[in-house]
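Participant: Alright, structures below, take your time with them.
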Structure I
Amino acid sequence: MALTFYFDRNIGTRFPDALERLRLRVVCHTTKKSKLGVTGPGCEDQLFKDEETDDVWLAEVGTRGWTVFSHDKKFHKTGYESEVSAIKQFNVGCFYLWGGNATPLDKARCFFRAYDRIVKAAEMTPRPFIYDVQKSGHLKRIPIP
């Protein structure tokens, strides 16, 4: 089964759009050309509202089996119990992508350094899981409380 990469709104659209051009299965939170599971021309509706709470979109994305990428490194922390609950309940696989303030090119470098590790982790690790994708391309498993 091919992986579908879901990019949280904090990633922006330029980097996911570039990955889509490389024929990776990409869905982006904020792009107006994505509907649930459908990407490409003619899809005018936004996937989720910008102000949608994390637990709501995590539930939908987890139900669909998509793999989450976010710059938010909070989903496992105290004070975010609804996000942790959604990750557990809906078996979300999540990667914290390095480069919150980096250029799309630098994000791409990091992503492709880690790409083989990301695919292997996403396919081999039982869900739910969270990994931190480090600038070097290495992955660090984050315990889920």
Structure II
Amino acid sequence: MVAAAMTGAQGPWWIIGSAAVALHGADVTVADVDVLLGEDDARVILPAWGMAAEAGEGTALFRSAVFGRWDAPPLTVEFMAGFRFRASGGWRAVAPVTRERVVVDDRPVFVPAKAELVAFLHGFGRDKDLERAALLT
């Protein structure tokens, strides 16, 4: 369903978080799917699939310039554009430079390379992210 929703994307997009860890082959529980995309794509794709493209402060650890939650799929999908996390030196953008194609049900989805995903997970710093990173190393 994510691949179908992202068909019209003009810029690159990635699945990150636990779903990306699973797509890299690790045995991990996936509670939701996190999609990182560009702001222009978010403002077009989210409303086209019935989601509000919201701006907001986020949480103490994470913020997005545009955020949308899609509850129609079996797993909730969270779309994040302009996604940042709080690190020791302040807010840092999550801006992957690698992009690996993975085929799921004959449709392509994209994830950061394993090493880059591990670096993001370490940056997020939560226990569950560190455990996920360990599964990939």
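Each value in this text was obtained by applying a stated rule to the coordinates, not by laboratory testing. Small disclaimer: the values here were computed from a predicted structure and weren't measured. Cβ atoms are built from the backbone, for glycine too; each structure is taken alone.
Participant: Quick one: distance in nm of label points 7 Å out along Cα→Cβ at positions 55 and 87 came out at 1.5 when computed from one of I, II, so which one is it?
Facilitator: Details: I: 1.5; II: 2.5.
Considering all the candidates, the number was obtained from I.
Participant: Among I, II, considering only FRET efficiency 1/(1 + (r/R0)^6) of positions 7 and 127 (r between Cβ atoms, R0 = 30 Å, to 0.05), which has the greatest calculated value?
Facilitator: Of structures I, II, the maximum of FRET efficiency 1/(1 + (r/R0)^6) of positions 7 and 127 (r between Cβ atoms, R0 = 30 Å, to 0.05) occurs in I.
Participant: Consider the structures I, II: one of them gives 20 for relative contact order in percent (Cα under 8 Å, 6 or more apart) as calculated from the coordinates. Say which.
Facilitator: I
Participant: Another one. For structures I, II, which has the highest computed value of distance in nm of label points 7 Å out along Cα→Cβ at positions 63 and 95?
Facilitator: Ranking I, II on distance in nm of label points 7 Å out along Cα→Cβ at positions 63 and 95, first place is I.
Participant: Work out which structure the value -10500 belongs to, where helix-only ellipticity at 222 nm (-39500 (n - 2.57) for each DSSP H run of 4 or more, over all residues; to 500) was derived from one of I, II.
Facilitator: Among I, II, the structure yielding -10500 for helix-only ellipticity at 222 nm (-39500 (n - 2.57) for each DSSP H run of 4 or more, over all residues; to 500) is I.
Participant: Can you spot which of I, II the value 41, 32, 31 was calculated from, given it is Cα extents along the principal axes in Å? All intermediate terms of the calculation are to be shown ahead of the outcome.
Facilitator: Details: I: 41, 32, 31; II: 37, 36, 26.
That value comes from structure I.
Participant: Assign the value 0.75, calculated as FRET efficiency 1/(1 + (r/R0)^6) of positions 15 and 47 (r between Cβ atoms, R0 = 25 Å, to 0.05), to the correct structure from I, II.
Facilitator: Numbers: I: 0.95; II: 0.75.
Value 0.75 for FRET efficiency 1/(1 + (r/R0)^6) of positions 15 and 47 (r between Cβ atoms, R0 = 25 Å, to 0.05) corresponds to II out of I, II.
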